[in-house]
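Every number in this text was worked out from the coordinates using simple rules, so none of it is lab data. The structure presented is a predicted model; accordingly, all values stated were derived computationally and were not measured. Cβ atoms are built from the backbone, for glycine too; each structure is taken alone.
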Structure P
Amino acid sequence: MPSSSSVLLEQFFLSVSTMRSLLFVPADSPRKLAKGLESGADALILDLEDSIAPLAKESARMGAAEFLQAHGGRAGTPRLLVRINALDSGLAEADLDAVAPCAPWAVMLPKAGGGADVQHLGAKLAVREAENDLSDGLIGILPIATETAAAIFTMGSYRGASRRLRAMTWGAEDLAADIGAQTNRLANGEFSPPFQLARNLMLFAAAAAEVEAVDTICANFRDETLLRRECVEARRDGFTGKMAIHPAQVAIINDVFMPPAEDIERARAIVAAFADNPGAGVLAIDGAMIDRPHLRQARRLLDRIAAISG
């Protein structure tokens, strides 16, 4: 039987799912971890992978565990994720041994190869949850689904792969290295066609798996214009949040991914109109024909607002 504390943790972690801003923070830097708490980010990704030098991996694990123990599950604290090292790196087991007992909201899986990798990681988490008297399925998984060329061909496998799947995101930096691209950007700052394809396939994969889609980082953290443009385009296309690599990016991300008041009011009007006319398939609202797909979109938007508001 799970302990009462693990049940409370489960209720807290699973109560809402929307994250606008997810800020990467090196887990071996107490100073940056502290700044992350003050950044306003909806979630912090305690990084054990790319930002950590090989000789600092163990200290990063200890830093992540201590931070999770001190701040995990507290009211007003950002959601806490841990990016472990890839499953085939030889480092993932030690990463999980260190952080799973502290019950992060989710483990971010880099270089994910599809649903089978999510299942593989889920089995490892299940063992550690049982060993630490945590509820089965408490720790979620958020895969980075596009970091290798082979992963592009497995997008459909995430659907139904695991109830631990919390959201999905994509990455362009490792993918560029894997395919030998000279750059992943065009001269105007937009992603080049191969990377636009990866982005779009991940968006469809997340929708098919019925989880939220999180956009990748804007590596040039000083270019606020580019960041805002990427956020606007991502929100337009169906992404619900974006990852950040610097605290200065958080405010813009939060601003863009908070739907404007007029969109919220329109969603409420659509939901109310169908509630008053439960047998209707199509309704006229403000001179526009609104049907059931619009109702679904309205409900999703209101669910997101409720989640963001806590």
Structure Q
Amino acid sequence: MNGLGDLLDPKGLLGKGRLSVPREWLGTLQCVVVTGMSGAGKSIALHSLEDFGFFCVDNLPLQLLIPLMALYHRWGYHLSKIAVGADIRTGVPLSELLPSLRALRKQGFPFGVVFFDADNGTLIRRFSETRRRHPLGTSVIAGIRKERKHLQSVKSFADHIVDTSNMTPTEMKEVLLKTLEIRHPRGTAVAVTSFGYRYGIPQDADMVFDVRFLPNPNYVPSLHHLTGKNQNVASYIFRTVEARTFMRHAMEMMDFLIPCYVREGKSYLTVAVGCTGGRHRSVAVAESLAKALKGRSKSLDVRVIHRDMEKGN
């Protein structure tokens, strides 16, 4: 192939002149190549994108992406939103993945690359939980190390890197859609996430509230084994003037900031609430903030995520 015209009309594949793709499609096409480490969440990413109207295909050699589009055009379908999963399971040598990506970009085809990664401990745990063998056919840890080494250049080429270490599937979906700036159909999405500082601040946080100044139910024997979702725990926390004053000021801040974010076109907002372990105070406050936000506006898609609530249990 010598140019974009050849790429959009691969005459040698399915007959001369039968696979043309209109050039004007390039201006409206939204194409995402999802790649990365095995077990890091690529399948979840493709399922999430499919839910938002993307035509998704996994394990497709990238050389067949344009012919696939052209074939659907021949059948009368305009594929304007496409997501392609590309990794070591395609049957193509790892050494061919980066050249394929570079060839597409050199030809002027518009696409973005999202690389999913996770730390070795998380990947090992996920393989153990699913009882899957590593695609490279060696031991899990040996396969991870080999795959990470071969994919380093692809990771450097990527437009976005999503680290899913310790994330739940729901959190993976939220972070992906936020990264790609894909809007929720129900309006601006606000994720209120509780977390424990001992496990680190959420990487995608837009606002962080530290509630470690509130009374800690962890030191109350009758409340220690419960979580912030329990009414007795919440009552213990919000009985204080400090807690009620904090809630008032936090909501005043969000009442001001959220409309500003919406006007700027921000479709995702993550409000992180942290305490020491992420089990009591942050959970209770996150639940209260989410409830208040839902009551403020029907145009907000408010979700609550308790990242660390069950850790150390």
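Before moving on, here are some points about what is shown:
- A value of 109 for volume of the Cα convex hull per residue in Å³, for residues 46-181 alone, calculated from one of P, Q, originates in structure P.
- Computing Rg/Rh (Cα atoms, Kirkwood Rh) across structures P, Q gives 1.06 for structure Q.
- Structure with the greatest value (metric distance in nm of label points 7 Å out along Cα→Cβ at positions 238 and 286, set P, Q): P
- At a computed 1.00 (Rg/Rh (Cα atoms, Kirkwood Rh), for residues 174-293 alone), which of P, Q: Q
- Origin of the derived value 3.9 (distance in nm of label points 7 Å out along Cα→Cβ at positions 150 and 206; candidates P, Q): Q
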